[in-house]
Structure P
Amino acid sequence: MTGGTGNGGRRAVVLAVVGVLLAATLAALGGCAADTGDRSGRITITVGTFGVFGYKQAGLYAEYERLHPGVTIKENVIERNDTYYPQLLTHLAAGSGLSDIQAMEVGNVHELATARGDLFEDLSRAPGVRRGGWLDWKWAQATTPDGRTIGLGTDIGPIAVCYRKDLFRRAGLPADREAVGRLWAGDWSAYLRTGETYRAHAPAGTVFTDSAAGIYNASVHSYPVRYYDRAGKPVYRHAEAVRTSWDLAVRAAREGLTARLKQFEKPWDQAYANGRFATVACPPWMLGYIKEKCGEAGRDKWDVAAAPRPANWGGSFIGVPRAARHRAAAVELAVWLTAPEQQAKVFARQAALPSTPAAYALPQLRNARNPYFGDAPIAAIYAAAARNVPTLVLGPKEQQIGTAFTDVGIPQVEQQGRSPEAAWAAALREIESAVDA
């Protein structure tokens, strides 16, 4: 889960200088259409997003508008990506109805890069863009087979584990974040063994973790090869990443280590508030979610420890469709929004970890601590994980395959008590309806 809204702007210049700058940008991009604007010379750049990207909240649109008085930014927000993405595909096919900048979720970016890459500007050629400015694995996710880059990375989702240190103490477990991280370092099986220890002494009414699907997601994203091999062939039936992660999730469900909840639904929210579970796989975007759902009653009860293995869950990109009305101006804005300085400002407001390593040395991140989570050094914890995330091999139906396991198969074991074999078969049937296997 990732997610933006807002208004932005451009430097004040005379029209002749604007023409020179736009001409230079057009030449660098290989011929973007001119940004004609209205009769006053103003233009409105539209930004299409899903969820909350934090640009408006961090004041970036307003800042850009102050720097560029000839530009107004209008954001078009659709709350959920499962609604946003089909609409994006429809508009791309029609060549109309597109925003000047379009957000892309990591689960969809490979399909866009391989099947529709020619419908986006190659941002690797944009002025101010340097491939080495992004984490290697992040840059690779939005790159086409012939080397074009259709999106610039925004946030990433390296995984830590958020835990209730008050519940850990009551269960006889260490509560110091470094000691907690050592309990399960290197192995999600060790995480479950910690859960078994917790279960033996659990405070009444609590369980170790929220959901088996959360364990599956955290584990499967720590492997480079999951649903497709490097030749693009579907391998989800036999991949070590899927089988190992499935077995971990099933084990947690059958051993009573989970609260049997579905993430991002109301009962899950209520369980946060009620202190029902002691741990959750926790990308940086989860921190704000926990704070919102637990409120002041949860302050200083939660902390953050390193996850068993480096992994990434979530993250997005922004790109510029070739059918955009204001391509050159949109490219300039996209480059500015994803620069380290701006990514650091979004982190300060939204805790969305930048995909540009240079941001980690900036003041907003260098000494960042989260008072709600016991002054945890969140930037240091997540940046360390980010640097070691494997470069995932992505395929066209990543999201559909993953969702079949987490939303169809695993809940049948966890919530309905069906056998792992029957649940696995149900997940495969769901996948086969979406993937040519």
Structure Q
Amino acid sequence: MPWHESVVELIGDTPLVRLRRVSEGLAPTIVAKLESFNPGGSAKDRIALRMILDAETRGLLAPGGTIVEPTSGNTGVGLALVAQERGYRCVFTCPDKVSTDKIALLRAYGAEVEVCPAAVPIDHPRSYRSTAARLAAEIPGAFSPNQYANPANPQSHYHTTGPEIWTQTEGRITHFVAGVGTGGSISGTGRFLKDVSDGRVAIVGADPEGSVYSGGEGRPYVVEGVGQPSIPASYDPEAVDRILAVTDRDSIATTRRLAREEGILTGGSGGMAVAAALALARELGPGDLVVVLVPDNGRGYLSKVFNDEWTERFGFTDATGEGLRVRDLLDRPGRSRPLLYVDPRERVAGAVKLMREQGLSHLLVASAKAPVRLPEVLGALTEADLAERLGEGRISPDDEVGHHMSVPLPPVGDGQRVADAVAVLRDAGAAVVVTAGLPRAVITADDILALLA
């Protein structure tokens, strides 16, 4: 009878679907490899199975053992799914920028999850990778697959994803596009396609702006599960012909278009890959066949990318309805207040002098160089709070700013209605105006009064 012994047997053999509406007006044929058809909902099922089987073969994982891995969600789901079938415990670490949906999903599969701060250096003791390394050393019988350096990661795609695409396209594929995270999918798939086509197939990576693959410095970005602050061992640069940087705005806009125009629910990394494929397609002709890897489904992103309130608050979409917008506060004549930052090591006296010279009631604290990303904003100095602390003798002019800053100001999107921003200002006194995830200005109630006047 046509049944399978477990869902693990369903991993792989995912379908190709032509993208018709989002590619309208473009010459080449663009098809999506839908990895959401894997039982765990993503391409990471492939590497999870191969890494666990490889560890068993090499004696690194024994019955009753524990799998410890830093993961943004999808790898964890794949590992938990395979581990459940083979009798292992799972402990995962996640950066705090990962959606609550993803964390809940990992726990639903029986995994234990520890959430770590995302805005710390990769080698910081509290980073999600450092925490995973510590737990792997502390837990008896623990095994860390380490998808970032495990050869089984790209090998899984060399032996499955690449051959599937070649067979499904009958060898007609001319370009392969995939987001670059650990680098395993593009390296393994790309290497196979180059080998089987004698180098004819072009391999193109999609990367978030700020990530190192496209020449960034590892700065924060909004899209989850792709990009890196440093090049991992699982990435083979020789297998990739070109990297295209994609903005958070384009990634999220394309992700939402895929759901509404193609019926394909995926995450921001899938939207990023398709956005790169569309940009590439503008350079190609009708004889080209572009295959783009859509790595997962969108179930882990409902509270973010597909939540209008979230996209409006971070300046990716405009609020509906009539009325003045927050951007109207910034575009009014006569407003020239700059967006300034102070380093947390700056002295309080210097920060106060800057605030008085520029006429600022609020000053953001960040150690990163411009343009500062929202996650890099560490806190804020407020005129009223500083005056109170100085007057009571709880702070010295020679103290470092970082010891006395308040929590970061709340964000409001530049396309939100002023009426909605008023509620934020009422509670916090000020807010950071955000355009496509990037800070643009600090506003207070004075800005609203000036606009009305």
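We did not get these values from a lab; they are worked out from the coordinates using the rules stated. It should be emphasised that the depicted structure is a prediction, and the values quoted were computed from it without experimental measurement. Cβ atoms are built from the backbone, for glycine too; each structure is taken alone.
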Problem - For -12000 (helix-only ellipticity at 222 nm (-39500 (n - 2.57) for each DSSP H run of 4 or more, over all residues; to 500), calculated) the corresponding structure among P, Q - result: P
Problem - Identity of the structure behind 1.4 (criterion: distance in nm of label points 7 Å out along Cα→Cβ at positions 93 and 149, calculated), options P, Q - result: Q
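Out of P, Q, which one gives 0.90 for FRET efficiency 1/(1 + (r/R0)^6) of positions 101 and 229 (r between Cβ atoms, R0 = 35 Å, to 0.05) as computed from the coordinates?
On the way: P: 0.60; Q: 0.90.
Clearly, the read-out refers to Q.
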Handout entry: If volume of the Cα convex hull per residue in Å³, for residues 125-180 alone is computed and equals 124, the structure in P, Q
Key = P
Fill in the blank from the handout: Highest-scoring structure on distance in nm of label points 7 Å out along Cα→Cβ at positions 197 and 285 (candidates P, Q) is P
Completion exercise
If you rank structures P, Q by distance in nm of label points 7 Å out along Cα→Cβ at positions 165 and 317, the highest one is P
Fill in the blank from the handout: If you rank structures P, Q by volume of the Cα convex hull per residue in Å³, the highest one is Q
